Structure P
């Protein structure tokens, strides 16, 4: 199933709700990213929603509860999502830093110019630091990348092995491999390992931090070592 990002737009003016929605759909079409957009008139409606959002566009001035109050509630409840504030007044910029806003956009004629860059960067950061979307049955799960130990092929399905549990997903190893980044390597026809969680690498197996071991096939041993050492080097350079 195609990966879909959930976007919240909270503004008490219909004009701006629809305008931001249009910008989102234009970005979706241009970059071939699938969005599901949720519109809210008030902060109360947004807070009461149990939906998981990857990006939130919040108007600063919303009435009973403003955008900054929503941001504080969002952080206090440890709810995921990058917050982009939208307003007509630049005096609110300093306040935005207090709630760790990802970006600040002005409601003016230049808004469209910076919109796509702000949205795509928010999604990129969110995806790198937080969740990986999978579907199991009719339910969707946002799984933290760091929690994935390894992925095991079960024919037309696969098992995502986490720290203390696993999830069965109706997707093949080949399909999910296309959605993974440089942190993952397919070390065997039946396994993809998360190199973030490797404790020790031996010739024919990988030892993971939470006690499990994963086989490394003969033909992939050399490349496995190469990829793992490159990954370690990249992490050291980043630090």
Structure Q
């Protein structure tokens, strides 16, 4: 339970998937919170994939309808794969179907009867229209972490009960939120709560079975810190990793 600090540096290279690489490359530095000593250097790509999907799993458990198990994942890259693992970890008897542009056709076929939809793309145009979503669905909007990216259209944003990882981040960085505001569909009051407020009971979260809930995930630094600490602790328990004098 000692204090710790972390720093993550990321280089985003959008065409990396064509090379078989994650678009996000970088490192996470973990420091002792008392002395400032560097205690670990980790690859940021898997840390980012793990912590993003883990938060989505927590949001799904908190906001999806009880008994939800049919999952549609739009996007089959690094985040799509990590989200499949995360959904299986928190849903009993999960039925998961995935779609990407390389699959051909439309994602509509996997979305229509889905209880939970995860959008894990780098699209700059909406990929999930409201008409595809059934009543009571839960949507995890994961891919649009910069203002110029957008996975949900204004109609979908306006129809859903919106939850954020952090209000400030959503107001300034979420492409789908900012576009919906610019189009006059929603305002700041449309963000009902942060996920943390739901988890501690300050907000009830979903209140009806037929309610459309949306979680906008942009990522928080504390998630990288928590994931890095966990990875280092497990590595020490299992005797893996490389110790170096630094």
Structure R
């Protein structure tokens, strides 16, 4: 709060407000969080467009390209996280849930998001799987779980964020993030929590006799044994 009230840097104030709001949510104080943050999506005035334009005016085109690339990569990660969270609000509306999953999967496929940020992609897949399980949409559930297990078993932990052939100018930006290129949580715990969704989640209890689930569980157990 002291930073939010006394800092002169607008970006620092915004970050401080968001962190304070996050703390209030973690403390289960939703009313206080809304009082701090407001109740509507705030207008977004991205500085990156201005930064890129300034570089362009200076004829520093590679720098302008790098700014736009990093902005797109960041927006993509935010969007996929929002898709994952939004799905949980749509469990009671199966058609909207399925369409949201379809669109999120489409965005991820176009940008090869599973390679850019595999853990965020897996969180999206598990959010979908949890919803399909509760809706008793068995085929959709196993489609999501199969994609998840395939990604989990080919992902190397600890995960290091990096660019690709399209996002080929974002590595320097990633290196300068506060968290760096390494994900903040213990990689062993991250991997175990992802794996346990398939191995021990009560939502999947009704499907324990399904050969498809048994095959996916066996695949994860064998992969874990190899490690």
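Only the coordinates and a few stated rules stand behind these numbers; no lab work does. Only a predicted model underlies this, so the values are computations on that prediction, with no experimental measurement involved. Cβ atoms are built from the backbone, for glycine too; each structure is taken alone.
At-a-glance table
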| item | result |
| --- | --- |
| Test item: FRET efficiency 1/(1 + (r/R0)^6) of positions 72 and 136 (r between Cβ atoms, R0 = 35 Å, to 0.05) calculated as 1.00, pick one of P, Q, R | Q |
| Structures P, Q, R, by distance in nm of label points 7 Å out along Cα→Cβ at positions 32 and 56: label with the highest value | R |
| Identity of the structure behind 1.05 (criterion: Rg/Rh (Cα atoms, Kirkwood Rh), calculated), options P, Q, R | P |
